[in-house]
Structure 1
Amino acid sequence: MKNTEDDEIRNLVKNLYGSSADSLYSLAITGGGVKVVDWLLSVPGASNRILEVVVPYSTPSLTKYLGKSIEKSVSLETALILANKAYKEAKQKHPDKNHFVGIGVTASLDTNRLKRSQNKFYMVAKSDKKLLGYCAIFSKGLRDRSTEDQITSRAILSLMYEVAGLKNNIEMNLFEDDQFIRYSRLEFMIDELFQGKKDYIFVDPSGLASDCLDFSGIIIPGSFNPLHQGHIGMMKSGSKFLKDSHVLFELSISNVDKPDLDKEELMSRIRQFQGLYGIIITRSPMFVEKSKLFPGCKFIVGIDTMERILDKKYYQSEKDLLDTISEFKKLGIQFLVVGRSDIDGQFKSLSDIQIGESVKSLILEISESDFRIDISSRDLR
């Protein structure tokens, strides 16, 4: 490394240690990015900020460190496991301190062995309030191992800066053909949702995600492909009708009548809400499943959706349908129905569908005069 670059790195580490952010770092690194260890420990002040650095480099060492074998050692999931381990151990070993940050890094860099996979790294930083991650996939054959390790080490510094909330202008010296991905708490939670580890996540208008939501207001379910003025109108009219300003949208990654969403499409639909409204992401295609997650809620649905909720073909038997209606009642669920035009342009309301006596007490209706917007997501697409 040139002297100017030596000075740059030294100054970056000095700034990290001298900042007002009082983060304490514990790092677990495997496969690459080890240059950062020298950078961090060669600057005065390291003992006040660096609690521990472990390098379980071989597969047996990694297995022993984590206490279990890992199916895929170079992955976002493994980096997250390493970060969680580093974070938890720091808290356990230093109960008298606060503001811990666990950094987990796993990499597969240039080697003299033949391999099919691309050279890359994954890294995750976990603190009390933040969860961030980076991934870089290097263009093949353009760098040697030392250069890739240096880039990985720069990325670790960058991640340490970011999780501490410091201004971050650290160059990673990536090429145009390299791939770089930044992960936030939302992406991690979406991964867990798809893996079945979470039943839902809530994304607030700022884009922050949480898996804890105590909510019993109004929920507007939909596919939101795209979000349009009809949905907004339903929200405003429903809120006025029910005299309740607590309204959230809900999108399920699974659907009874349509293919499941993939992560890319889900993120695209979530982005429509940022800066505007909160949205709940579930993996609950059936309304009885949504109701169990949020008892006491009122669902605003279109007349076609209400028909499907009461359609026997979506249930194993008529008893199954009656049991579901009974469950809605136990959970304190209500449905507010809005009419809409059918394919022939005829406006359809509750009076046009069959509703059994057992379910009438659960259903309210916004009249056509109070709300009607003939917008179809299909037509907009």
Structure 2
Amino acid sequence: MTQYNRSIVITGGAGFIGSHVVRLFVNKYPEYRIINLDKLTYAGNLANLKDIEDKPNYKFVKMDICDFNAFYELMRNEHIDGIIHLAAESHVDRSIKDPFTFARTNIMGTLSLLQAAKLYWESLPDKYDRKRFYHISTDEVYGDLQMTHPEGVFLPLAMQAGSEKRHLAYGEDFFYETTRYSPHSPYSASKASSDHFVRAFHDTYGMPTIVTNCSNNYGPYQFPEKLIPLFIHNICHRKPLPVYGKGENVRDWLYVVDHARAIDLIFHKGKIAETYNIGGFNEWKNIDIIKTVIKTVDRLLGRNENEDLDLIKYVKDRPGHDTRYAIDSSKLQRELGWRPSLQFDEGIEETVKWYLDNEEWLENVTSGDYTAYYDQMYKNR
């Protein structure tokens, strides 16, 4: 029987970000036992991990993170010494319609994992030595930033991604690790609560925890309820592109492969009880993202430039739609040496190519329940 140096559970490992983290850990650390724990809800897809499913150090377990007893048994049976917690309900629109599901999964699910880890690790002779509970959260817990420069101003050189190209910021302030929480949606409120529980388990019981807050991710394997894969799919099929309000809301964008690199670095070298922001220094207005995606898809499909701009359809804005998110990840850059490798207009090229090259994957996840969901969300707006 193979002996592994570590046994790590990655929750939500069949989802978008989680699958990239699982793939990275399985391939990079053959000496680790990597257990992908996922309930396989609408956004969980084991097809995301076909390339590593036969690796000897990989195991999939279908489980609800709210099932305390099942997770506690898994901890004992697999001798888990590390948890990377990504499993979450994560779509704001869904949280507005069904806040109870978000509270159950994001708050009670996280608490279930924490309590199981506490009981198991405290039962061991070495207790919390070489253990780690790493909780991945969102920048939305911080609330909203003012758009004091709607025309955009250049970021300082120290706040650039790995690219030589400089990018714009739309305000003077950013989300810092010290920014006070001010969530505005049921989704962000549930994530804020789970963040507090993780920190409380360190402060109360001494559990070795870390929390990170990330900006919007994009890249391969993202379920197409999110803006970028949804719009790539719709442009390909010449379907309308629903844009909330005037499309002027600003988000900071992070290529998912860069996020996985950061998670790896923080899990191994981050300081216990610290918070790290992970962002791309990469602010874009929604309407500018959409036009960039249209331009890229049209070019790669051999269509006329901006042929599909007429697909843009402005719809009623959603309640409580925050104006601007922008993360300052200087702490992560300064202390651990991480930098995002791509700006959005570079990463979107790779992203669009992936979706066009993997049309079967996209078609499989945009059938059935997805179609009903899409109609429900946008038909009458």
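Rule-based calculations on the coordinates, nothing more; no lab input. Not measured: the values here are computed from a predicted model. Cβ atoms are built from the backbone, for glycine too; each structure is taken alone.
Structure values in brief
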read-out	value
If mean count of other Cβ atoms within 10 Å over residues 213-220 is computed and equals 16.9, the structure in 1, 2	1
Given 2, 10, 22, 25, 23, 13, 4, 1, 0 for P(r) over Cα pairs in 5 Å bins from 0, in percent, for residues 197-316 alone, calculated: source structure among 1, 2	1
Ranking 1, 2 by relative contact order in percent (Cα under 8 Å, 6 or more apart), the structure that comes out highest	2
At a computed 1.00 (FRET efficiency 1/(1 + (r/R0)^6) of positions 53 and 221 (r between Cβ atoms, R0 = 41 Å, to 0.05)), which of 1, 2	2
Which of 1, 2 yields 4.9 [distance in nm of label points 7 Å out along Cα→Cβ at positions 85 and 245, calculated]	1
Structure with the greatest value (metric Cα Rg over 2.2 N^0.38 Å, for residues 261-364 alone, set 1, 2)	2
Which of 1, 2 yields 0.30 [FRET efficiency 1/(1 + (r/R0)^6) of positions 141 and 357 (r between Cβ atoms, R0 = 30 Å, to 0.05), calculated]	2
Percent of Cα pairs over 32 Å apart - highest-scoring structure of 1, 2	1
